Structure P
Amino acid sequence: MQSEINIGMVGHVDHGKTTLTQALSGVWTDRHSEEIKRGISIRLGYANCVFRKCPKCPEPQAYTTEEICTHCGTKTEVLRAVSFVDSPGHETLMATMLSGAAIMDGAVLVIAANEPCPQPQTKEHLMALDIIGVKNIVIVQNKIDIVSKEKALENYKQIKEFIKGTSAENAPIIPIAAQHKANIDVLIMEIENNIPTPKRDPNKPARMYIARSFDVNRPGTPPEELKGGVVGGSLMQGTLKVGDTIEIRPGLKIEEENQTFWRSLKTTITSLMVGSEKIEIARPGGLIGIGTKLDPSLTKADGLSGMILGEPGTLPPILNSLTLQVNLLNRVVGAKEELEVEELKTSELIMLNVGTSTSVGVVTSARNGSAELKLRLPVSADKGDRVAISRRIGTRWRLIGYGTII
């Protein structure tokens with residue numbers, strides 16, 4: 001079953017996002033096991049599950065992911081399929097978190113009850129969701145099983161104060177113990193009530209943000225058994241089916257006659273996957289894997305992550321420079337000391353997140369609330385698209401605002 005919606009799992013690296021994802025979906029997110037052991041996730045992870053409801057039990061205990069109700073033994077009814085995007089929580093990986101936010105329809109912001117709120121990264125993550133435009137948020141107060149009632153209430157008050165005046169001001173706050181799956185039914189109910197499935201147009205030309213790409217061949221595979229590269233992401237509009245010709249931009253870097261330019265890739269869809277299930281037609285919503293005829297050397301190790309895929313001739317142009325209408329924050333978020341955000345300066349390096357792509361740009365001109373930037377890596381984007389802007393402060397890229405392509 002293809003998922004209808006992508007929900008971001010967002011929060012500090014130690015707040016239990018991966019454990020919560022497992023409690024909801026029953027599986028670890030798609031990460032290298034060594035990363036999980038170390039508690040550092042360097043790539044986007046994802047897992048699929050189906051929300052269900054028992055027709056006999058009262059709310060909230062009626063909500064579950066089980067086919068048979070654990071309370072009364074009744075067969076549960078399907079509400080909708082959901083994909084969870086588990087974004088990196090470490091402060092050094094904000095670029096990946098911002099890339100993941102581009103495909104989120106809503107977010108679960110995970111905060112630990114055993115730490116003061118907000119942590120610097122929690123501030124940055126909430127601001128990132130706001131900047132990217134993710135407005136439907138449910139807050140999880142995790143790890144209540146390891147604190148006293150008084151400590152949990154104090155932490156709850158800190159969360160309420162933290163979200164005051166933000167897009168999450170009216171978001172429900174659900175106390176849970178992910179390790180013991182306590183209150184998961186309440187969380188599912190609040191996700192159903194607060195994160196609706198967005199309306200998408202399946203009749204528009206197909207367009208997908210690529211979040212991951214892979215070489216699925218094992219070392220030593222004979223040439224005649226090699227499979228083409230695989231890309232994964234979320235279809236924002238239109239439909240895709242096996243056998244379709246697709247285009248990927250910006251594509252491949254070409255160097256000819258002392259000139260460097262980028263050429264889009266064209267290939268054929270050989271398979272479509274949702275989790276481990278093969279499908280013939282992919283529709284908007286959820287996360288899908290697309291098998292192609294591309295050389296797997298192009299897709300290995302996320303080589304095509306950040307690019308856009310769609311119907312040939314319908315994708316945005318490949319841009320080597322951008323002109324932005326700039327909106328800067330008053331203060332830098334994420335750092336321990338919230339410094340004032342200074343105006344962009346000519347010749348400084350700025351990190352930009354456009355959709356799922358990340359690039360670094362050099363400011364060539366900055367005046368009257370607008371800026372022109374020359375990009376180190378091109379992006380494929382339309383006028384009016386929103387761009388997250390980060391500045392290097394000390395040893396970290398810190399979110400300082402956003403821009404709109406003009």
Structure Q
Amino acid sequence: MKVWYSFPHPIGGPGIATVAWHQVEALARRGIGVVLFVPSVVRPLPPGVEVRRTMAATRRWVTRRGLVGERVWAWHDRWVAEALEATPHPPDIVHTWPAACLRTLRACRTRGLLGVREAPSAHTADGFMEATREQERTGVRLPRKHPFRADAVRLAREEAEFAAADALLVPSESAATTYRDRGVDPGRVVVHRYGFDPGRFQPDPGWQPPRPGQLRALYVGRIDPAKGVHYALEAWERSGLGPRGGRFTLVGAMLPKMAVAYRHRFGAPGVTTRPFTADVAAYMRAADVLVLASVTEGSALVTYEAQGCGCVLLVSEVSGADCRPGVDALVHPVRDVEALAGHLVELAADPGRLVSMRRRVLERADRLTWQAAGDALVAAYRQVLRGERDRTSVGEA
């Protein structure tokens with residue numbers, strides 16, 4: 001199998017750049033030929049990956065004209081599309097990412113090649129809708145460049161990308177449902193998943209269960225309405241664990257308006273906030289549970305990373321977490337503060353159950369790594385290729 005992989009951001013950084021790096025690394029490790037189109041490489045890639053830097057030919061123009069954001073993505077998309085149109089050795093599949101893929105996917109159609117688009121979040125329309133609801137409820141307006149601030153132009157562009165792709169690669173079943181519900185052909189929605197790096201995210205061998213009532217809870221991510229942080233804070237307050245010695249630590253960049261609107265809850269007993277850090281693993285190793293009350297997600301990377309460190313998940317049903325409710329995680333309906341508060345109290349009151357659930361988390365951690373995610377990605381490619389062969393066979397018949 002030969003794959004052209006198009007990623008319009010520096011690969012190997014945080015967030016989706018981590019996802020892309022591990023996907024490319026996993027493909028190369030399996031002996032799959034990868035041609036990577038990328039502006040720059042932050043973290044070295046394994047031998048065998050052919051890197052084509054899409055910004056290299058425009059360095060002088062970039063410096064003089066200030067090529068940033070959407071202009072970078074447009075140039076990247078054009079560069080890959082023209083390479084596809086010209087190559088005498090086309091790939092079996094072209095893997096693209098949002099915002100810099102429409103021209104590339106249309107070039108795939110022109111040449112009769114398979115083009116897939118990574119869909120790292122829930123359907124854009126769903127994300128906008130849920131985030132808008134939270135803006136109205138909290139009075140906290142999302143900043144202009146927030147990924148879920150409603151934008152009609154962006155929605156139209158992304159829906160065009162959805163239509164141009166032969167398949168959408170979606171990292172969880174909960175996110176996949178939003179695409180099907182929005183009218184995307186279920187046969188074009190292919191579920192795979194993300195993972196964690198076991199070299200970075202490991203449990204603390206000296207971890208001890210907390211005393212009853214003194215649960216150590218953790219949140220990692222943007223501290224804003226779309227992440228449901230206000231619901232998590234309310235649930236913590238209702239649980240009554242703070243005055244009993246429980247701790248709830250929130251790690252991440254906070255919207256200033258969020259800090260003002262919920263200052264009474266950020267100042268509640270047991271609640272501590274910390275700025276974004278690259279070493280979230282240290283916080284995860286010290287925690288008992290990860291709390292994530294998101295109202296919209298694709299598949300939150302922090303859930304995999306926390307599980308690698310042994311955290312039991314207390315998450316919403318749209319977190320996209322790979323877990324077993326009631327076995328190694330407790331899952332609550334979106335916006336159900338009472339249910340989340342009950343889950344906090346339940347585990348705080350029963351350290352024995354917490355220990356048992358933590359053991360179940362760690363027993364299957366090797367199934368949640370990026371190595372395992374690589375197997376899922378290759379399986380997704382094969383599903384797309386098999387579907388194309390089936391369609392071709394029917395057409396010929």
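No value in this document is a laboratory result; all are computed from the given coordinates. It should be emphasised that the depicted structure is a prediction, and the values quoted were computed from it without experimental measurement. Cβ atoms are built from the backbone, for glycine too; each structure is taken alone.
With FRET efficiency 1/(1 + (r/R0)^6) of positions 280 and 352 (r between Cβ atoms, R0 = 25 Å, to 0.05) derived from the coordinates and found to be 0.35, which of P, Q does the value describe? Answer by label: Q. Look at mean count of other Cβ atoms within 10 Å over residues 184-191 for each of P, Q: the largest one is in P. Looking across P, Q, the calculation of helix-only ellipticity at 222 nm (-39500 (n - 2.57) for each DSSP H run of 4 or more, over all residues; to 500) that yields -13500 traces back to Q.
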